[in-house]
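Structures are listed in the sections that come next.
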Structure I
């Protein structure tokens, strides 16, 4: 797994469906010895207002308050890497779900086998997900998100430090903050995005990142220190 903890969302206005999906999801991650957290929602507006960047979202189409398609469109606007799994009785929505690049369309009632199958695919997609950058030498490169150690911007050049070397591009780092929004990425400073899997040591005002023979030191901005500490402690599984 790339991240330390999977964030799973489930939205259905029928309690029994929410409960059964939750139990199947929990069984899957326990059997795979994977850390996870699950949040359930009984309506679309509560899900939207949560502003949580879920890794995987199980979403009913016909909700009481709002169309599931509208919810999915909103979620993907601020969390484009969320994998959405449509769960419904109504296959007439299949085309709309496919337009949203939903991972899979599952008919109700769900079963453990179906949830296991779709989560196998979703987890693989998350672990092997990649981003595309346009390098300063006009090449188009794909990088696996798991291979990114950290990203730095200096004088309008955005540099990717990866397991396979260094790549430079002219695209703004703000673009990649939106793309690299999984639970294992964090922003210690406006000039950096770091992959918490590669942190060798952490102090209040700085990090050491695992890059080659010499660790790279990254400063943590004063105003970001409380937020970063909370995210890092959550990432390593400590209770606060």
Structure II
């Protein structure tokens, strides 16, 4: 007796394959965006240029001491009392967690996968800043590439009005296509091992309201990126 599942599969197998006359995928694609200088400093300069166009802010620092001071300065400037943060193992500044706690700022690392989800979200909504790292930065489009996983949830990147991301100079790559190529070459870890990954190009924005550009409607209205040399 043929089951419903087998019937459906047999029908699918009998149908002519779509696009069977399509040419094979090319070995190399033409880049969508262009960049001439792919040295570390060239990538940094291009990122600063593109991020300014997106209404984002970039702060370049040297080493952990300057990086800690810069993050604390940003938090102080925004009168921060509570942050939502990734596990600090994924934020590339040593001693940052202790430094933030030392100035009296509460750190929440929200977990919404238990029975206290509603209570966690209620507390999280009052946080002024989300603090994270990133997987990589595609400089020609000013894009933070962020995947989720244990200790690096999505909420800090979308809920607070300000998102502060910390990256290193070595995480800057020319284009999104380069990140995808790295993923393919290494077995697609970010895509296979993450519940979500996102391309974040500057603050949240919409032009739906009378064709006026409005920031912060669907996510952070301010995004600040600290790049550590």
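We did not get these values from a lab; they are worked out from the coordinates using the rules stated. The model shown is predicted, which means the values in this text are computed figures rather than measured ones. Cβ atoms are built from the backbone, for glycine too; each structure is taken alone.
Some observations on this one:
- With respect to distance in nm of label points 7 Å out along Cα→Cβ at positions 29 and 77, the largest value across structures I, II is given by II.
- For the set I, II, ranking by mean count of other Cβ atoms within 10 Å over residues 157-164 places II highest.
- Kirkwood radius over Cα pairs in Å from the coordinates reads 19.1; which among I, II: I
- Among I, II, which structure scores highest (criterion: relative contact order in percent (Cα under 8 Å, 6 or more apart)): II
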